[in-house]
Structure 1
Amino acid sequence: MSEPTNFFTTLEGTDKRTNIPSVISSPVWSGGSATLSAFFTGSTQSGSSGDYYYDVFDKAGSDTTREVQFAIAYGHYAGSGSLNTSAGNNPSKAIYRQFRNITVRNATSETLISFPEDNAQSAIEDIYVINVNRARYREKIDPGNWELHLSGSSGSSIEKIKLIDDSGATADSSVNASKRVFNVVSGSIQSGASVISKEASAETSTDGSYGLFYPELGLIVLNATRLNIAADVNLGTDRTADTNQNNSLKLFNAIVAGGKFQARREEQIKSSHYFCRVKSDEYNFSQNPTYFNSTDASLTNNTFVQDPKSYITTVGLYNDNNELLAVAKLSQPLLKSRDREAVIKVRLDF
C-alpha cells in the first residue's frame, strides 16, 4: 500500500490562467428580479427629504425586508415648483443644478440641460430624474436592456408610454457609445431586443427625445417639457414659483400607473482559472475517520488494501506557506482510484 507522502500538488505555470476579464448581465432589482411591477414610497419621507426626492421601494412599509430600488426627483433651473425657505434653500433649484453639474461638462451657473430636438439641441429649464440605487446597478445599467412604462391623464383617456434608450438604433452609435449617454425614446424590448416604436432616432424627430440615459451613472434624466405634452403622458407639472407643488410625486404616480420598470445591469469581472490535476497514484486514500479503524489504523474496507478508492468533494487552494486561501466544492463527489485520473477546473471571480 503506497501513496505519495506529499499532501499537496504544486500548480505549474500552465495550470493557471489569471485575470481573465468577462462581462456579465444580471437583473437590477432586489431578489434577482428583472422587472418591478409594484412601487412604494416611505410614509415619513414627505416630511424630511420629500421636498427634494422620493425613495422608491420594492415592498410596502410594513415589510421589514424592503429595499430602496431608485429615487425620483424634480428639478427646475430657477427653483419653480418648490418652496423657497427662509434659509434660502430651494429644493427644485438644488436638484436641477446638482444633476446639471453631474451630466454636463464644463457647466456654468447659467447652463441649461439640453435635449435633442429635430437635429438641434433644445435647452430645457426643468427635468425629472430617476436615479437607480448604486447597490442595484453596481457598475452600470445595461444599455438596451431597460424599459419603463409611464401612464398619466390625457383629457378623458389614460395614455401610456413605454420608454427605452436608443443605444441599438442611434444614427451614430460609435459617438454615443464614447459619450456613454443615450437618448430616451418611445419603444419596448421585444424578444430580448429594443424596438423603437415612434422614431428611428431622437435626433431626427420633431418631438425630440424624452430624456437622456447615463448607464454608468444609473441616471435617467427626463425632459419635463416633453412629459407635459397634452397628447402624451401629460404629467401636469406645476411650475408655480415659491410653492411646493410636489412634482416628484406626479412622476411616481405615473410610474405606479404604468406598472413596469424592467432593467438589467452589466458589470465586468475578472476570473482566475486553476486546473487541478489529480494523477492516478494521488489522493486514493482518505483521512476521514470512517475510512480506517482508530484502534489499529487498518482500513475498514479490506478491498481498499490492493485497490484503494476515495471520493473527492472539495478542492483547497494554498499559498507557499500552506495557508488555505480558497475552497471549491464539487457539485457531486468524484470517485478516485488508481485507474482514474481527473482534472478539476477551479474558477475564482473577483
Structure 2
Amino acid sequence: MKMCLLSAATSPHIKRQAVWFARRGHEVHVITFVDTKIKDVNIHYINIKLKHLPLAPISSLPLEIGRIKKIIKEIGPDIVNGQYLTNYGLYAACSAFHPLVLTAWGSDVLIAPKQSLLIRLLTKYSLKKANLIICRSPTIKDEVIKLGANPGKIKLSFPGVNTREFNPAQRSEELRQKLGISDSPAVISTRGLSPIYNVETLIKAVPLVLKEVPPAKFVIAGEGKQRNYLESLAQRLGVSDSVKFVGLIPHNEIPQYVASSDVYVSTSLSDGVPNSLLEAMASGLAPVLTDIAANQLWIKDEENGFLVGLKDYEMLASRITHLLKDNNTRSKFGEMNRRLAREKAEHKIQMEALEKMYQDLIRGW
C-alpha cells in the first residue's frame, strides 16, 4: 500500500503511525507544514506559516491547495489521510483525491467549529468529501455526526500506547534525584500549558495537598502560552519549591518521567482519546482526572481512578491527597490500569485495525 498522510510530522502520534506502517512494508509519504525527518518515511515539506483556520487567509488557499495537489499527483498514492480537520483535513479534502480518509482528533471538532461560523462551514465541507472518517472517541463521533457526516462512513480508532515502552520498570531513581523528588511522593501532569488543559486548577490544588502531605512534589511536564502565568501563580500561592516545571520532554524520555511518579493528573476541559492517560495507565499509575466523556471511557470513578468536576480544585486536592496517603488504593488502581492498557490500548493492536480499515477502503474503491 502506498499511503499519503497530510499531518504535522513532528507529532509523536503521527511519527509512530508513519514508522509503524513503513516497517510493515508500506510506502509512506507525509505532507507537512513542519520541516523534519522520519526514518524510512518520505517527508514532503510545504512552508505554510498560518496553518489553523480562521487565521489562514482564504485568498491563499487556492495556491496552497494547488501545491498539495501537485505533490499528491507525483506520489500517486493508494489512499490519502488528512489528520486534524481545521488544517490538514481541509487541505486533503480540497485536493479532490479519493479514496480520502479524514481523522478527527478532538478540539478540531469539539471546540473549533463552535468558535467560528467559517470553521464550521469548512469542516462540514471537508466531512462531506471524505470516504472514511476516523474518530478518536465516541464523543468525537457524536460531534462529527452533528456536523453532517454520514454515520456509515465513521469508524473509531485511536493511536494506542506501546506498553513495552511505557511500563512500571521505567521508574528511575536517578531521574527522581535529578528532579529533587527522591524522598517525596510525586504527582505528574504531562498536558500542554494552554487554557484547554486547565493546569491552573492543578496549581490551585497544590497548597491544599501540601497541608496534608507536606513532602509532595508536582512535576509539570509541558509547554504552552500559559507557562509564565502558571509559574507566577505557583509563586503567589507560595508553592514554587514543590512544583517543578520541566518543560516539553522528548518523547523517548516521557516513559521514565511518568513511571518515576506516583499519581497522574489531567485537568483538561476537553479531550479526544487522551494518549497521555493511556501512557500513565500503561506505566501503572493511579489517575485523578476531570469528569469528561473521554476519560470516562477508561476510568471508572473509585474503581481504577478518580474523576472530579471541571475546575474543582478542592475536590482535585482531596482525591490527590487520598491517593498519596493510601498506598493500597494507589497500587490497586495502578495494577488495574496496567492490565487494562495491555488488553485494550496496545499500539500494535490499534495500528493493525487501522491498516485493515485502509485496505478495505482501497479494495472497495
Structure 3
Amino acid sequence: MLLQIRNRLEKELKAFARDLDKNYHLKELSPLISRNIKEFILREGKRIRPMLFCIGYLSFAQKAIPGLFRCAISLELLHDFMLIHDDIIDKSDMRRGKPSMHIVLQRQLPNKGLKFDGKDLAIVIGDVIYALALDYFLSIKADAARKELGLKKLISAALYTGSGEFIELILGARPIEQVSKKDIYKIYTLKTANYTFCTPLTMGAVLAGANQIQLKNLFEYGRHLGIAFQIKDDLIGIFGKSSDTGKSNLTDIKEAKKTLLIWHAYRNSSIQDQKTIKNILARNQVEEKELQKIQEIILKTKSVDFANREINRLTKKADELLKNSGINIKYQKALKELTAKILATSL
C-alpha cells in the first residue's frame, strides 16, 4: 500500500513540474524561477507529509476522492518552501545531497555588480512555492465546508512552523543553562511535529469527515511521533554522515541549536565539559574537531541512550493513541510501517 501511494505521489509531483509553465506561466515571467523550482521539487525526498495526508484521508473514507493525490502535493510544496528559507537561516549549503536553493541561484548570477544575491532570490522563490502550495490544495473535489477546514490547517501549519523557527532562533541566543526540556519540546512540537505529522494526518482526516474526538487523537498521535522524529533527526544530525543525510552535520552546532542531546549532555557534564560546550556553541566558525569534541561529550554523558529512551517512550504513547484513533486496522498497520521506516536508524 505504501509503495502504491508513494508511486502515485511521485507521478503527481512530476506532473506538477511538467505542467508548471502551462498552468502558471512561470517561464514567461522568469525562466530562472521556472527552472529552479522544477529542479528543487523533483529532488529525491521521503515524501512523508503527502503520504501521511493520503493515509489520513483513506483511513476515514471508502476510497480516494478526485484530486486527492494532486492535493497531497501541496504538503510537499509547503515543505520545500520551508526548506529553502530554513537553509538560508541555518547557512546550510546542502539540501538533499545537492546545493541549497540560495547556492544554486548565486552560481547563476554575475560575480559582481549586483545589489542582491542568491539568498534574496531564494527567499522570493520560497514565497512563490508557498503560493503554489495553497493553490494545489484546492485541487481536491471535496465538500466545501471540509475543504475550508483543511485549508485552514494547511495555513496553520505554516504559521506555527514559522513561529517555531522564530522561537528557536531566540532560544539559540539564550545561555544553555537557562534552557529547559519544556522549551525544547515546545519548539519540536511547533516546528516539526505540527507540520510533519499532525497537520498532514488531520488535514486528510477532516476532508474525509472524521469527528472531533478522532481528530484530537490523531493530532496527539502525530505530536508524539513528531517529537520522536525530531530527536532522531538530532541524533543523525550530530552522528550521521553528510553523504547520507544530504546536509552538513555541522549545521546544528553552527547555529547553536539547543537540541535535546546538547541539553542533556550539558546538564550531565563536568564543569570543564560544560565550558567546552558553551565555548563551541558561542563560536561563529565551527570545524570538524569541534564536532568531534561535542560527540565525545554526548557519548560520555550517555545522552544518546537518553535520547533513544525518549524516542521509545514517545512512540509507545503514539501506539496507544493510534489504537483509539478510529482508524481501521489496515491503515493502522500502514502508519506503523511508515513510521518504523522513518525511525529505523538506531544509534
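Computed over structures 1, 2, 3, distance in nm of label points 7 Å out along Cα→Cβ at positions 84 and 324 reaches its largest value in 1. Which one of 1, 2, 3 has helix-only ellipticity at 222 nm (-39500 (n - 2.57) for each DSSP H run of 4 or more, over all residues; to 500), as calculated from the coordinates, equal to -3000? Going label by label, the one that fits is 1. Work out the source of 2.8 here, i.e. which of 1, 2, 3 gives that when distance in nm of label points 7 Å out along Cα→Cβ at positions 108 and 316 is computed. Derived from the structure labelled 2. Can you tell which of 1, 2, 3 yields 0.35 when FRET efficiency 1/(1 + (r/R0)^6) of positions 92 and 140 (r between Cβ atoms, R0 = 25 Å, to 0.05) is derived from it? Clearly, the read-out refers to 1.
We did not get these values from a lab; they are worked out from the coordinates using the rules stated. Every value quoted in this text rests on a predicted model; they were computed, and no experiment measured them. Cβ atoms are built from the backbone, for glycine too; each structure is taken alone.
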